[in-house]
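The data blocks that follow each hold one structure.
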Structure P
Amino acid sequence: MAASTIIPAVEYVPVDTDLQKLHEAFKTYRDLPADIYGLAIAVSVVDLPEVITCRATKAQTAGVLFGFTALSVNLWLQGLILYYVNHYIVQGAVHEAQENYAEFHRKVFDEDGNFLHDVWQTYDTDKYAALCNMAVSKLYFSCGIVFLWTARMLAEVKQSLHLMHDLYCIPQLPLSATAKQMVYQVRDGDEIERFEILALNRMVRIMLTVLIALPKIGVAFILMLSGCRWLAATQSFGDLILNALALEFVIGIDELMFEAFTPEQTRSFIEQTKIAYPREGEGGIQNESSMSLLLNTLGIILNLAWSYMYLNDWQQVLPNFSHDIRAHCQSRFAEMYTLKCPFMGDPDECFPFGE
């Protein structure tokens with residue numbers, strides 16, 4: 001896209017040898033996230049210093065206003081939906097599961113805790129199905145769903161931690177430099193090829209951590225715990241997958257708002273803006289790669305352990321659950337999932353007419 005369609009950044013002019021070295025060094029480049037958080041990073045580094053020093057153009061002032069309005073609405077929406085999902089949807093599912101389990105104990109056991117087989121054989125079919133379809137009654141299947149859900153949320157946390165790492169790898173802006181020199185324009189002839197975020201001052205670094213990195217991590221972590229609790233309370237195998245998909249939209253609010261409201265020229269500007277910091281030597285890169293593989297292997301193992309331990313021991317849907325449902329579900333439960341007519345069966349035998 002032509003340079004005239006991109007929000008301009010302030011021209012970089014090295015003022016000391018430190019900035020000159022940053023400009024000339026071999027660098028590692030990271031893209032800004034294509035969401036509201038990436039937008040907030042761009043306006044905080046490029047436009048906000050100009051607004052603070054009262055030297056901003058109308059476009060830069062409008063960019064800061066738009067960026068922080070979008071960020072505020074995004075954080076408000078994610079917090080609001082998280083609260084109501086947890087308070088009404090998750091808590092409602094937990095309440096229903098506890099009510100069904102309490103009725104199971106009242107009606108199918110005597111006062112001494114002895115199981116009443118005759119009562120169980122005539123127990124209400126809908127309530128029976130709800131109990132036997134609980135996530136805690138089919139542990140291995142449910143563990144797989146919880147594992148995938150946790151992995152999805154950990155991927156969001158990991159992405160946020162990588163963003164925070166990149167922000168703190170950017171060198172400190174020298175005291176002799178001004179805030180507008182945090183960004184450098186790389187040109188290819190008359191067109192701007194990219195914007196490099198070469199340095200950050202302390203105020204911007206702290207602001208990006210508090211307003212962007214930490215909220216992203218917090219939302220993903222809270223949503224992970226709420227989702228695991230909701231999945232543990234789910235009383236239908238089909239709903240296990242649907243509930244996990246339903247919760248994931250909270251994570252995507254920042255991307256949805258970015259796609260819906262961000263002007264095309266601003267998107268192009270964000271695509272061209274890169275986080276840039278000095279590249280490590282080959283030895284450091286190899287060590288980092290080896291450590292990353294080991295940590296990710298450990299992450300898979302810990303996630304598997306978490307999924308099993310959470311459903312088997314740590315879930316608080318049915319606190320101190322005695323696992324007294326699964327053993328009684330096998331007989332009638334098998335009947336509910338036995339096909340009336342096998343594959344390529346005879347319909348006259350499967351579905352006869354008359355009595």
Structure Q
Amino acid sequence: MHTGTITLRLADMVISRHITAMFRYLYFILFSLMLTACNINPVGIQMEAGWNARSLAAWHDHHPDMMVFSKDGKWLYISCETQGGLLSPSLIAINLETNRQHVLLFGLTRADALKMAPDGSLWLGEETPDGLMWRITEPDKLPPEQRVDRQRLQSSHPAIIPLLHAGRFSHEGLTFSQDGRFAYMADEWKEGCIYRYDMRARKLYVLHKKKGWIAIREANNARMDAEKLHAWYFDRIEDMETLPDGRVLLAETGTGKVLVLDDRSDKPSIKTWFEHENLIHPDNLAWDEKRGWLWITDDDKPSYLWAWDGKVLHEIARHDDAEITGVTIHGDDVYINLQRSLSRPEILLHLYEDHNTPES
């Protein structure tokens with residue numbers, strides 16, 4: 001490609017980015033005015049008695065999904081399920097102390113899986129059949145608006161690298177063992193498998209129903225390799241959450257069940273941990289250590305936010321139009337996204353109980 005062509009392309013990208021940013025800014029201002037000026041509930045969320053919601057951010061066509069806090073609780077990171085391209089947002093960063101936000105990363109395809117690793121790095125997976133897991137070292141220090149070229153496996157900053165040994169498949173479920181040795185990952189499709197990645201040896205394994213963990217020979221073709229090994233299939237594992245006792249919860253959306261993986265011995269097992277007639281498509285999970293609850297988003301119509309206290313499944317919120325995504329917990333507070341169609345605002349909500357009313 002000639003230098004002139006590259007220059008024109010970059011100029012077009014810069015102009016397009018500034019125009020897009022201007023419209024997003026105007027859109028956010030107008031939407032914020034609507035929130036404060038109207039007596040009605042423009043968000044459309046229906047809350048259980050005793051719970052309240054306030055909006056923290058609004059976007060257009062960002063498709064916010066998974067969320068995770070930085071170790072110090074200062075930053076909230078949100079993955080974006082966009083279709084890819086150099087101008088497509090993949091990761092949002094929000095400073096909760098200043099309420100300032102920016103797009104931290106562009107360029108991935110359907111960025112979804114998102115967790116902080118034990119070493120403080122941020123892992124971000126692509127929910128697409130040839131998806132990769134990406135690792136960001138010290139994300140809190142990363143300058144805004146970094147880019148990834150997923151075809152060339154290159155990034156604009158050395159802190160952002162693809163984890164090629166972690167396999168190519170539709171990355172959605174992701175969590176880590178308590179001792180920091182393993183990353184657990186799920187391939188999100190109707191015949192998807194569960195993988196364990198040894199972070200020290202950089203070796204990928206797939207779970208077999210009878211043989212336990214079997215080594216994947218070719219991580220770049222993990223899905224086909226797992227099929228040849230007759231690995232254990234699941235019906236769309238959407239999320240994974242590590243419990244305080246070391247077991248791992250799995251949201252199996254296709255069956256409506258929450259499963260539990262016990263990998264604390266040489267014989268890993270998976271059993272049904274929870275199911276309920278009102279829980280249709282469990283999607284995202286968050287363990288609330290303070291309350292001892294499991295929070296569950298339900299990808300149904302309407303979309304629900306449930307809280308399971310070990311005895312009763314409580315409906316905390318519902319939305320008739322938007323999909324509730326990315327539930328995460330920080331202290332007493334609960335955070336969710338409202339993911340919508342192109343014509344409607346997508347919103348980050350902070351949920352809190354009446355006795356925990358936030359300061360204005």
Structure R
Amino acid sequence: MIYALLALGYNPNSHWIENAVKGMTSFLSKVDDNVHLQNSLSTIWDTALISYAMQEAGCQKNDHAVLSSAEYLLSVKEKQRHSKGGWAFSESSTSPLDIDDTQAALRAIHPYAVNEKWYRKAWNEGVNWLIDIQNNDGGWGAFEKNRHQSLFTLLPIRNLKDTVIDPSTADLTGRTLEFLGSKAQMTLTHQSIRDGVSWILKNQETDGSWYGRWGVSYIYGTWAALTGLTAVGVSPNHSAIQRALSWLKHIQQTEGGWGESCKSDQERTYTPLLYPTVVQTSWALDALIACHHHPTEEIDRGIDYLLSRGTNHSSKAVTYPMGAGLPGHFYIHYHSYQHIWPLLALSHYMKKYQ
């Protein structure tokens with residue numbers, strides 16, 4: 001936009017350009033004495049996930065951090081004009097609303113929605129919005145309903161399909177199903193749940209995995225699909241789930257963890273890292289835990305990797321990017337992920353097996 005304004009003859013000192021530059025510099029972040037420019041702030045996403053992880057680990061609704069995060073999430077929703085029930089990725093970017101942030105925020109405010117009027121209102125609006133925005137094919141995309149076709153995709157421009165269309169994806173469909181099942185108590189008796197499950201089953205890869213669009217990558221998609229399916233009542237004995245479990249067990253590394261390269265979404269096939277990562281190990285573990293009534297050897301090895309090596313991980317095992325923006329070009333390192341996902345996996349292990 002700045003280049004466009006300059007090309008149109010705007011003075012570099014005009015308030016339009018100065019404001020734009022100030023906006024960009026506000027995204028600068030200093031880490032380990034290095035300064036880099038963030039693509040976007042992620043305050044809503046981070047707040048919702050951290051609060052949810054704390055609650056799953058046993059923090060109660062009267063905990064100050066949990067309560068203040070819920071108050072924050074409610075306040076930003078009330079500030080959003082025409083919110084339609086959802087949340088956006090960041091307070092600095094309240095439009096467009098998106099599926100993933102909405103289900104994450106709803107998880108965080110869930111304890112307050114039972115008895116508190118304004119939280120109940122936000123909860124009802126959010127759940128209804130999630131159901132309303134489900135695509136006609138049964139899945140969920142990121143931002144809009146039924147935006148999976150466009151004539152622009154016929155243009156010979158690289159990565160255009162990753163930007164101009166918003167198709168259903170396994171990660172978003174799985175995470176939405178998991179939320180609706182675990183927090184909204186929806187099951188296969190609901191048509192929207194059956195449609196979502198049908199989409200997941202139809203879009204499984206031949207090796208048993210699922211591709212995840214917004215995380216890296218097949219481990220992410222498979223985790224979301226498996227936790228979503230089991231949360232709404234699909235039996236772990238289902239053949240699709242068994243194929244996925246076999247795939248996860250097959251790609252477990254000798255150290256006990258899991259690791260996948262960003263090259264996976266460029267090649268559209270699973271590409272392993274030479275080392276496991278903390279976050280991907282946590283995703284794989286969470287999926288295995290959701291599907292097994294008792295700990296397995298693979299689960300025990302994964303837990304051992306997180307615990308016994310938890311203070312000895314190399315920096316690359318915790319800093320390798322886990323968020324996917326644009327395949328082959330843009331990936332995201334969330335500084336909170338190395339804490340959120342292990343905490344969730346370990347909490348779910350304790351709840352189920354202890």
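When mean count of other Cβ atoms within 10 Å over residues 173-180 is computed for each of P, Q, R, which one produces 26.9? Checking each candidate, the match is R.
Given that mean projected area of the Cα convex hull in nm², for residues 197-236 alone, derived from a single structure, equals 3.8, which label among P, Q, R identifies that structure? For mean projected area of the Cα convex hull in nm², for residues 197-236 alone, the value 3.8 is produced by structure P. One of P, Q, R was used to compute helix-only ellipticity at 222 nm (-39500 (n - 2.57) for each DSSP H run of 4 or more, over all residues; to 500), and the result was -15500. Which label is that? The read-out comes from structure R. Upon calculation of Cα Rg over 2.2 N^0.38 Å, for residues 133-188 alone from the atomic coordinates, which of the structures P, Q, R produces 1.35? Value 1.35 for Cα Rg over 2.2 N^0.38 Å, for residues 133-188 alone corresponds to R out of P, Q, R.
We did not get these values from a lab; they are worked out from the coordinates using the rules stated. Because the structure is predicted, anything quoted here is derived from the model rather than measured. Cβ atoms are built from the backbone, for glycine too; each structure is taken alone.
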